[in-house]
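Enquirer: These are the structures in question, set out in turn.
Throughout, read-outs are computed from the coordinates displayed, never taken from laboratory work. These numbers were taken from a predicted model, which means no experiment stands behind them.
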Structure P
Amino acid sequence: YQCALVHWFIPVGDAPDPDTGMWVVEPEYIGVHPSLQVISVDAIARGGHFIGVS
């Protein structure tokens, strides 16, 4: 079975960043544990790329 481990993220705010036009996200947690899920690769609609901010 082809599967992927997904680290879920949630948006910060209600709209994309006005300077970049991109959504700002942060990792989703359940209590102190990161929200993770194993899914079938057939369930992936599109990939995403994250740009780190320091």
Structure Q
Amino acid sequence: MAFAWVPLIFFNPMWLWMFFAAGVVGINLLFWLVLRYNRVRIVRILDKRMA
């Protein structure tokens, strides 16, 4: 399933799959930032509980 995008490279123009690749990276970056921020909050809450 991880390589399901490979046939798209052969059947779409380069600008289109570059556009989609940038979109995928951008969306995943947003989720990564949210997860990173939530980790800091959870660690802070757990530290307060342990103290």
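Enquirer: Given a value of 13.4, 41 for Rg and Dmax of the Cα atoms in Å, point me to the structure among P, Q it was derived from. Can you show the working numbers first?
Expert: On the way: P: 13.4, 41; Q: 18.5, 58.
It must be structure P, since only it matches.
Enquirer: Could I ask something else about it? Out of P, Q, which one gives 0 for helix-only ellipticity at 222 nm (-39500 (n - 2.57) for each DSSP H run of 4 or more, over all residues; to 500) as computed from the coordinates?
Expert: Numbers: P: 0; Q: -29500.
Derived from P, not from the others.
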